[in-house]
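Take a look at the structures listed below.
Readers should treat all values here as calculations from the given coordinates under stated rules, not as data from a laboratory. Keep in mind that this is a model prediction, so the values were computed, not measured. Cβ atoms are built from the backbone, for glycine too; each structure is taken alone.
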Structure 1
Amino acid sequence: MTDLPPLDPARHALRDHVLRHSVKLGAFTLKSGASSTWFLDTKQTACRPDGVVLMADVALSLVPDDATAIGGLTVGADPVAYAVAAIGAIRGRSLKSFTVRKEAKDHGVTGRVAGALEPGDRVVITEDTVTRGTSIMEAVEVVRAVGAEPVLITVIVDRGGTCGAMAEAAGVPFRPMLTAPDLGFPFGS
């Protein structure tokens, strides 16, 4: 992994943190059933205080100025969305955060959205890691059903390299913070 592509200083620091805390080497079976020699547990970056700041700084550099909310499908999006909103508030950016539940809640405040998402919001859809993109696209549809507009999709790491085409087909820009090749691995491996 000595020949990693050059990155701007913020993404370089985030990459170093991900490589140190979130990448595991060995023999793994992925959720898809495929075998891999590396595993990515980006919650190890998204849930450490130093990782939170690095991740939020990169994410905030990507978020459009007119975005009003950030969130995505639980549980992958939760630490990313909440941390970016909190760090953003400290840095003068006001972003509400929310979670898309995997299933609609049938009591109390019902539905699939928990948190501060409202019709008309301009939304950043996020997740810690994306491999295929199906969870991201599910979140896009739920956000649209609420009457909000997805304006960006960002993730800590794009592992699979397929989400960009899905996002483009859905009409939403996709800008990952890092990619598998940024970490020294080919997409989909």
Structure 2
Amino acid sequence: MAGFESTMDSLVTAAARALAAGDPLGALNRVALRDDAPALALRGIAMAQLGDLVRAKALVRSAARAFGPKQPVARARCIVAEAEIALASRDLGWPAKALDAARATLEAHGDRLNAAHARYLEVRRLLLIGRLDEAERLLAQLDPAPFPPAQRAAHELVVAGIAMRRLQTKTAHTALARRV
């Protein structure tokens, strides 16, 4: 999850970079003993990357509370992280309205990347519960062109997922070919 590093000290910034590079243990080495909100969030994300989704969810939820109402963007990023953890756990009962509110907050504050990530999580959830028309409608609102390669690939995987469920094999094949 991008963006926590703008209001943090150098250890937290280094932990965020380690997470972005796929090094959750390196991130934990930098923030493991800290209980401030950014460290809790980063520890939660690291635990999710390591597969401890129960602990990850608890840490991210604690971080959201610790950020408080004066830091709406950081709280919104925590909600997006919690939704991602829930989706990875196949917990489809998490509050979609909270994710939508977080997405709106991120958009309002110019965090397009995390807002788009929130939208993709929402679309993936709709896809998993079989609400293809809604998923397709929300997906159409996203232009993946300005996003990094990983997020563009995620977009194509969602397009392919919808196409496969609709038995549109040519569309699915094309989307899968573009994700590379």
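General observations
- Source structure (of 1, 2) for mean count of other Cβ atoms within 10 Å over residues 43-50, computed value 18.5: 1
- A value of 19 for relative contact order in percent (Cα under 8 Å, 6 or more apart), calculated from one of 1, 2, originates in structure 1.
- Structure from which 29, 17, 15 was derived, semi-axes √(5λ) of the Cα gyration tensor in Å, options 1, 2: 2
- Structure (1, 2) behind the derived value 0.85 of FRET efficiency 1/(1 + (r/R0)^6) of positions 35 and 91 (r between Cβ atoms, R0 = 35 Å, to 0.05): 2
- If helix-only ellipticity at 222 nm (-39500 (n - 2.57) for each DSSP H run of 4 or more, over all residues; to 500) is computed and equals -10500, the structure in 1, 2: 1
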